[in-house]
1. Which structure, out of P, Q, R, was Cα extents along the principal axes in Å calculated from, if the result is 65, 56, 33?
2. helix-only ellipticity at 222 nm (-39500 (n - 2.57) for each DSSP H run of 4 or more, over all residues; to 500) computed as -7000: which structure among P, Q, R?
3. Quick check for you: by distance in nm of label points 7 Å out along Cα→Cβ at positions 12 and 236, which of P, Q, R is greatest?
Structure P
Amino acid sequence: MKTIRLLIYGEVLNAVAFVSLGFLALFFFFDFAEEIQVIGRASAGEYGLVNALTFVALLIPSHLYELLPITVLIGTIFVMARFAKNSEYTILRTSGLGPGRALKTLLTLGLGFVLLTFVIGDYVAPSADRAAQLLKARYQGNITVGQTGVWLKEKQPYAQYSVNVGALDSDGRMRAVRIFEFDNQGFLISMVQAQTANFGENNAWNLYQVKRTEFPAHDADSARIDRRQFDSLRWPNQISAEMVAAALLKPERMSTIGLFEYIGHLDANAQSAQRYEIEFWKKVFYPLSCLVMVVLALPFAYLHFRSGSIASYVFGGVLAGISFFLLNNVFGYIGNLQNWYPWLTAALPGLIYSVLSLTALGWLVFRR
């Protein structure tokens with residue numbers, strides 16, 4: 001059985017690597033063609049060919065994370081269908097490779113792909129994607145969302161804060177920062193405006209070129225407004241760099257731990273976290289879809305044909321992988337609109353395809 005496992009593992013790994021390289025080369029070409037148009041613009045500044053190549057290369061881990069379940073499915077289907085066409089799988093079955101052992105062998109291989117997908121999606125891709133965005137910001141301007149930037153909330157024992165960050169520089173420095181302080185009754189106490197800010201030590205922001213405006217208490221007799229200016233000011237808070245990046249960048253590019261911490265921050269400040277909870281559970285379940293893909297590919301080994309090409313079966317695998325990817329995204333949007341349980345929204349596509357693949361396997365094995 002060890003020889004059989006090594007044979008299947010080697011063939012599947014080679015096929016998956018070949019398919020992944022083909023898809024990545026295609027995405028690299030499309031991304032680079034788009035960046036070539038950016039280079040020709042006057043607003044690009046010093047953004048040249050080398051920077052464009054670096055930016056596109058930094059997007060590869062994100063593409064690989066998104067593609068791995070599909071390439072695992074296509075590669076495994078290709079190997080299983082080829083085994084069936086050449087009658088190799090029939091020989092393997094007579095050598096003791098029953099449906100249970102075959103399923104166990106592919107699931108063991110699938111666990112390796114699960115681990116690879118998790119590492120890429122949770123560690124490599126977020127860092128590479130953030131580096132790519134900061135690289136482009138260095139030459140083309142700041143990272144921002146709309147005209148007003150992003151808004152965050154911070155709740156402390158004796159006050160509540162609404163924080164507006166206009167943009168994020170390539171070096172991680174925040175620009176056009178505004179901090180509105182409210183008391184526990186909801187009355188505005190003060191407003192702080194800072195041209196720039198960075199993340200300091202011990203959960204604090206360092207604000208620079210600061211204008212602070214203090215408003216009188218709502219029950220005070222005096223209506224005098226106090227205005228002060230500071231070269232720098234320290235503001236203790238619990239808003240980390242990852243939380244600001246989460247608001248400015250796409251949540252699907254965050255790590256699982258980063259999403260979990262940001263969800264906790266939103267819950268603590270009575271903000272809706274439905275979208276980020278769905279993305280969190282999708283990050284949890286998405287690597288497990290590699291297991292679904294190898295199970296979905298196993299029934300192709302029990303197809304009997306002696307002539308013709310296996311291209312149609314590989315094409316069917318491509319369609320199945322694309323449909324899974326689309327269903328995964330559609331369920332995310334529907335779950336967010338209908339307020340479904342986030343874990344159910346993320347897990348349902350994988351459960352549906354698991355039932356379909358196991359049903360197909362049982363029908364092909366036991367009907368004969």
Structure Q
Amino acid sequence: MTRTLAGCILTPDGFVQGKLHLDAHGRIGTIEGEPVSQAQARAGQAPLLLPGFIDLHVHGGGGRDVMEGGAAALEVARRHAQHGTTALLATTMTAPFEDLEAALAGLGDLCRDGAPGAARVLGVHLEGPYINPTRLGAQPGYARPVSLDELRRLAALAPVRLLTLAPEVQGNLDAIEALCAAGYRVQVGHTSGSYDDGVQALARGARGFTHLFNAMTPLHHRAPGMVGAALAHAQYAEIIPDLLHVHPGAIRVALRSIPCLYCVTDSTAATGMPDGEYRLGRQPVTKCLGGVRLADGTLAGSTLTMDRALRNLVDVVGLDLRDASRRVATHAADFLGLTDRGRLQPGAWADVVVLDAALRVRQVILQGEAIHVAHAD
């Protein structure tokens with residue numbers, strides 16, 4: 001176990017140049033050092049220590065897909081850990097119940113026990129099937145209204161932490177309060193709903209929006225749509241900063257409107273792999289020119305990793321490093337109600353990503369354990 005890390009440490013109060021000491025249980029013990037400005041931290045020679053990244057929307061990576069079950073999800077978690085992601089939600093596709101049941105049956109042990117060298121799988125994000133069939137995006141055509149009985153059966157297999165739904169689908173809006181009372185986080189997504197549908201969903205307890213701007217009704221000045229509801233009222237929303245799903249200008253709009261906008265990768269099996277054919281649930285997809293698409297050209301998830309997301313926020317969108325770190329770690333932890341992840345402070349899990357001056361990953365610490373970083377990027 002790594003006992004002490006030295007460098008410029010990003011704490012909730014700003015950068016400190018000094019040492020971060022780990023206890024015997026994989027948590028942060030103490031942090032000592034002198035405060036430095038962000039400019040000093042970035043200009044210096046010391047490595048940058050940031051909270052490990054948290055990704056709440058991960059379908060795959062390294063040629064494997066979460067819908068394949070536990071062994072595949074473990075490989076996905078290991079691949080993303082190489083890029084600084086220390087915690088994630090395994091994200092499913094819209095599918096028949098038996099496919100979801102098989103996938104979650106293999107995820108329960110991984111969520112409970114974890115595995116060496118792998119990002120902690122905090123639970124499951126059910127991106128479907130409770131979405132609108134007119135806004136499938138890359139989801140297969142198995143959309144259906146919320147079924148509390150189906151959801152209980154799935155949650156008995158693995159912890160369902162987050163689910164996406166379309167509030168305009170019959171019965172879905174009325175189900176939100178019961179879902180929230182049962183402990184699920186609810187997001188609005190894959191929706192043809194109106195501005196009013198979005199506002200009502202938030203009033204019932206929905207807390208965020210799935211991959212903002214994508215697979216939802218757009219903003220128009222006379223019909224604000226679901227995007228308008230998010231920009232006007234949301235505290236939280238996901239966004240995919242791969243620069244294909246959302247233009248940098250639209251990311252800046254969302255940053256000015258949504259206080260806790262946070263990044264997700266929506267990554268697929270093609271992440272970290274050469275161009276070619278892959279699977280996204282039941283869908284065949286093609287990786288080419290940095291993107292992943294269905295045969296008709298529809299974007300089908302991404303090949304983004306969270307270290308690249310951080311660099312895009314800083315280098316392209318123009319955020320400072322402290323704000324960008326919150327968008328790839330802290331806000332996602334807060335969205336799930338986790339106070340011991342997504343921040344470097346005494347008592348939190350020792351999930352740390354060590355970066356060089358170019359913001360490239362040089363070391364990753366997962367709950368106090370250093371993992372070997374093998375990727376070239």
Structure R
Amino acid sequence: MPEYLFVDQPDTLVSKLSGHARFGVDTEFMREKTYFAELCLIQISAGASIYCVDPLADEGKEKFWQQLLGVSWVLHSARQDIEVIYQTAGAMPAEIFDTQIAAGLLGMSAQVGYAGLVKELFDVEMAKSHTRADWTRRPLSDAVLEYAAEDVLYLLPAAEILSERLDKKGRLDWARQDSALLLDPSLYVVSGDQAIDRLKGARNFRGARRAAAVRLAAWRENEAIRRNRPRQWILRDSPLLDIAYKLPTSVEALSGIEGVPPKLVSRVGQDIVDTVAASAHDANGYQPPQPPDESQKALLKAMQSKVAECARDLDLSAETVASKRELSAVVISGNQESRVFTGWRRDLIGEQLLGLL
């Protein structure tokens with residue numbers, strides 16, 4: 001098992017981190033009881049050393065964050081790590097290299113896991129014994145910390161191998177470009193505006209009921225953000241949909257809907273009723289999402305064919321070049337700011353796809 005140093009006062013680590021241009025970084029976090037993920041542990045590989053840093057310390061983190069965020073990071077499947085770091089520290093690293101992205105650009109699965117990559121590159125089987133550990137618990141056991149430390153043990157050497165292989169293929173800059181896309185702060189902005197998209201049961205609602213579902217989903221999301229609690233703890237999907245369907249006009253009517261907690265009614269019942277009432281002004285103006293018509297289906301199929309051909313030529317998965325979801329969004333919205341029309345993809349496939357549009 002890897003040797004590591006557990007650090008419960010992050011600022012004391014600054015001198016050991018200085019002088020390194022690149023860190024391997026992974027995080028452990030919990031979000032079962034909160035809306036925002038709670039950062040519980042930061043694993044850092046710096047040269048030959050591994051540190052497991054406790055971010056739950058009450059003080060002594062400002063210099064640590066400044067030192068850590070000032071250089072390049074290597075991560076695997078970085079999006080969730082970057083999100084929790086950004087929400088915790090209010091900043092992102094200067095640069096990242098995502099080994100999952102890099103592996104995909106070498107023809108591996110676009111979603112290859114860290115254990116799979118380590119097996120592929122180093123023929124090492126990684127332990128999976130603590131995947132559901134309670135990372136908020138203190139003290140963390142030696143076994144749990146060893147498991148966490150192993151998650152960064154291979155990051156830097158993996159990045160070296162992948163970078164060398166990518167450079168030989170002329171694709172190293174592709175990996176850098178795609179990794180940099182994950183440092184866009186807009187990816188991590190949360191609000192209630194898109195909450196309806198996660199409420200699957202509202203897809204068939206129309207008119208006033210759909211308008212009410214949109215407002216109620218946004219209300220619940222904003223309430224969850226404000227209280228930092230999981231949205232289902234605020235109000236579960238089923239009663240929320242029942243409220244949208246029954247359109248209660250009073251707190252008494254709301255309290256009669258099955259599954260609506262009495263404590264919620266007493267605390268914010270009038271807010272919910274007011275939200276439903278406000279949605280009446282939206283009903284006539286709302287247009288439900290329309291399924292793609294025949295011409296759009298044909299366009300999507302043609303785009304997918306072009307992408308598949310390009311991917312075969314590059315010996316990559318089609319998803320690595322452009323996913324069906326990305327192409328569908330382009331077809332439906334006509335958005336020409338999509339990733340498929342920028343960077344290395346523009347010359348390889350983007351111009352052809354624009355031609356089809």
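All of the numbers you see were taken from the coordinates with simple rules; none came from a lab. Keep in mind that what you see is a predicted model, and the values were worked out from it rather than measured. Cβ atoms are built from the backbone, for glycine too; each structure is taken alone.
1. R
2. Working: P: -19500; Q: -7000; R: -14500.
Working through the options, I get structure Q.
3. Largest value of distance in nm of label points 7 Å out along Cα→Cβ at positions 12 and 236: P.
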